[in-house]
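What follows draws every value from the coordinates through simple rules; no lab data is involved. Note that this is a predicted model, so its numbers are computed, not measured. Cβ atoms are built from the backbone, for glycine too; each structure is taken alone.
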Structure I
Amino acid sequence: MMQLRHIKAFLAVADTGSIRTAALRLNVSQPALSKTIQELEEILSAPLYTRSAHGSMATEFGRAFLHRARIIDSEFSRAQEEISQMVGLKGGKVAVGLSAIASMLMASQALERFWKKNPNVNVRISDGLLDRLVGGVRQGEFDFAVGGVPPSSLGHDLAIEPLFENRIVPVVRAGHPLEGAKSLKDLAKANWLFTNDQPAFMALMNQHFLDHGVPPPRVLLTCESFSAVLDIVPGTDLVAALPRSCLTHPLVRGRMVGLTIAEGGPNTLVGLVTRAGVPLTPLAASLAKAFRQIGLRYNNLAQ
């Protein structure tokens, strides 16, 4: 019968690529760890690792099992965490994945609300684009994620809760030659900065231009780091495609200007992503509620 020790052993080898290093991490002998891996391979009736002088490499079966093993391990830890929270033990942990916009606009206010009701709780925030956030939720690394989500489903294993719509608008530095632009045609020859090049976003932007008789924008720079965007846009003549809501941030006001153009801009959806059918721990649910409350403030900015 498979036990948690088998999962822990398998993951330690996967993470280190070495029986020796994994044994040191788990504080067990190499023969004992090798025996545990062999037991797991017998249970699954499949080889999980190939061993060589260069280390241990996951087989096709091992790579397939790795995804499930991480979920099992994270859910076990989360179950322990949930019971500790329910019985009222102090402290606790919550792990959240945030997009750059969610981090910039929502994190500080949501955390302030959360800590008023849940002091001394450790919160771990990781940022990234959609693929990173979704992967983190799927693998149990994050309790939930908040960020831009596609209008279609992310898969039957994930649930999307819409928080607010975000209108994408052209943004330029203060004093930019195109600061007075009134239509997409005025921006036809501009060089653009996009914050991601994911197919859904690119298709959304290109179609918006085409719908108004303008060729798709010429993207000169794709920059996933919002801190870099805050430095690059004020110092160049690039036109950035950014969410209108970011213009309210103190780091943006006075340095960048959102253009009001006749064609408006396409809307993207900011949502809260969880694993379908898997309840949040009490503390994660409390933090998610705080993000929902902050999200309500931005609903009218897409208008």
Structure II
Amino acid sequence: MGEDRLAGVRTPYDQMPQAVKDFVEAELGSPVVQVTPRTGGMSPAVACSLRSARGRTAFVKAVGTEVHPDTPSHFRHEIAVLQALPAAPYRAGLLAAYDDGDWVGVLLEDIDGRHPDWSSAADWDAVFAAIRLQAAELTPPLPGLPTVSNRDGIEKYLHYATEATELEVASLPVWARRDLDSLLGLVRNCLDHQRDEAFCHWDIRHDNILLGYDGQPVLLDWGMSRRAQRWGDTMCFGLEWVESALFDELVASVDLSPQEQSDVTGFLVGLGLYGLMMSTQPPHPSLPHLPAFRRDLGQRCLAGVRRRIDLGLT
């Protein structure tokens, strides 16, 4: 998903509490002399590349509950994940972490690079290769990784859809409203077959990937990661093309059984329903474009579902 679909209102570096700035400078070993804000993404957190007086570089992201009530917990989860993962060329290493109970800061290797260009076959192939390497590394999950499961997410989708208001149901396309019971059956089947057989990044989007100038892709932002099915991150990567046959080719590359193909479709149903229904809710002031992002994702997922139903992938 390109950055044009994502836009949180980023907090400037100079608005971080002094205690967080002191932590950063202590870790870098000298005062920060250059701050380069990084835009894009859905987070309202501080996100900046830094250079210290002695030439050390790092990337910092930091947030407090007054900026957004949920984001600090995502950062704590990311810290726990990065502390458990070994070094790899396709991940930015954790340098240090800060947590005073309110503000949470993550100091990472700064990756000098750019986001991928999906029109470039070289970029596309490099990113997909990195995703496959990491999926192989994390299937089964490495010891010490958090135990949060995709089961929780699927249950959330089901609960929300079954308790939906008239306004939320009205956000669905006509065919989905008509077939809602059978669509929810696909989500329930996906839940029945949920297996925590891999640890997945679960948020592989254009804005969460950087290509270094040596061509090495680096996958960023582990706040949504969880234990899930082995096809999880290939499916997440494929969401960019969920309305086309390319999505099916991507997930088929994991050598899925017919039941796993059905589970992929069931997950897309849950994600699509949830996205469209949640798009009717007013956003937090720091995430003004979140409803539009959810609406776009939900519409595209359900278009993919309808196409996969027609192909018998249920």
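When mean projected area of the Cα convex hull in nm², for residues 141-252 alone is computed across structures I, II, the figure 9.2 traces back to II. Out of I, II, which one gives 38 for percent of Cα pairs over 29 Å apart as computed from the coordinates? Of the structures listed, the value fits II.
With FRET efficiency 1/(1 + (r/R0)^6) of positions 53 and 157 (r between Cβ atoms, R0 = 35 Å, to 0.05) computed per structure, which member of I, II shows the largest figure?
With respect to FRET efficiency 1/(1 + (r/R0)^6) of positions 53 and 157 (r between Cβ atoms, R0 = 35 Å, to 0.05), the highest-scoring structure among I, II is I.
Between structures I, II, where is FRET efficiency 1/(1 + (r/R0)^6) of positions 77 and 229 (r between Cβ atoms, R0 = 25 Å, to 0.05) highest? The maximum falls on structure II.
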